[in-house]
Structure I
Amino acid sequence: MSDELSTIDLRILEQVQRDSSLSTSELADKVGLSQSPCWRRLQRLRDEGYITRQVALVDRAKFGSSLFIFATLKVGTLTEEQRADFNRKLELTPEILECYSIFGERDLLIKVIAPSMDWYQQFIFKTILKLPGVIDIQSTVTLAEMKYTTALPVRGNKAL
């Protein structure tokens, strides 16, 4: 994917991942372009789907203390209708921040934000175990966040 992008394109992507609120003029200064060519490149990166959306990152500490909990789920065989119901309920549960299907003995990995362990215990029984097909859950509670980023390494990463 990055073979199609110029060095300037990559610099633009790096900058907007750091701060998407930069004006076109500020972005142009940071990447070494004049404003019009910078705007055109930024538009092309949006049009081609390199930039899918722009969001504001909220400081979770401002909302009180919270835990990140990673849980693996074992899910039984689901019909297409049950799978659609599962996915809909997953999307409608704001405390589940991320969900991935995984290889191995477990089927899914979810990332949950929880205000306390007591809350999480109730969440397991009232929400997670009521999702269609969920047979078992194993949880890992984080102690500290040592690294957090939303930025993808756009240069020199062959995985992208």
Structure II
Amino acid sequence: MEALNFIMELLTKESTVALTAAVPMVEVRGAIPVGVAMGLSPMNALGMALLGSMIPVPFILFLIRPIFQMLLKSDRFKGFIHRLTHKTLDRSDKVKKYGFWGLLIFVAIPLPGTGVWSGSLAAALLDMRFKIAFPAILLGNIIAGLIMTGLSYGVVKTIG
């Protein structure tokens, strides 16, 4: 019981938002409303969500291709990796065509499947250089975060 209390004390509102934002498909789109609902200021929720959601980006950009190559050798994961790769590449035609700007817009649209995880995966699979991909993902994530902050704060202000 003491261990659980200790863990709960460590999980502040801010760290909860950051960890929530690091989860695929949730990212800033889900973490900002969580932070605002927990009572954080919109800017605090935005900052923690942006921080948390960007943590996986360098790892995905640098490590996902070698990990996929390793997993493709396993019959258990081969089908999943092929489906994920093809699904990502099918949705990333604008990223391929417009490079930096395509990736920025892809990440900035606050819809499921278009965040930093998908954008990072698309950039890695399209062999985009880190110095192009990371700033595009960061700026796109900031735009998505600002959109979600505006929506979350407006909803909470209207209801509250």
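Give the label, chosen from I, II, of the structure having the highest value of FRET efficiency 1/(1 + (r/R0)^6) of positions 49 and 65 (r between Cβ atoms, R0 = 41 Å, to 0.05).
Once FRET efficiency 1/(1 + (r/R0)^6) of positions 49 and 65 (r between Cβ atoms, R0 = 41 Å, to 0.05) is worked out for each structure, II has the highest.
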Have a look at I, II and say which one yields -25500 for helix-only ellipticity at 222 nm (-39500 (n - 2.57) for each DSSP H run of 4 or more, over all residues; to 500), as calculated.
II
Comparing I, II on distance in nm of label points 7 Å out along Cα→Cβ at positions 41 and 145, the highest sits with I
Where does the value -0.56, -0.95 come from, among I, II, when log10 I(q)/I(0) by the Debye sum over Cα atoms at q = 0.10, 0.15 Å⁻¹ is the thing being computed?
I
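Suppose distance in nm of label points 7 Å out along Cα→Cβ at positions 25 and 121 works out to 5.8; of I, II, which structure was it derived from?
Details: I: 5.8; II: 1.0.
The read-out was computed on structure I.
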One of I, II was used to compute mean count of other Cβ atoms within 10 Å over residues 17-24, and the answer was 12.5. Which one was it?
I
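Read the figures in this text as sums done on the coordinates, not as results from a lab. Keep in mind the model is a prediction, meaning the values are calculated, not measured. Cβ atoms are built from the backbone, for glycine too; each structure is taken alone.
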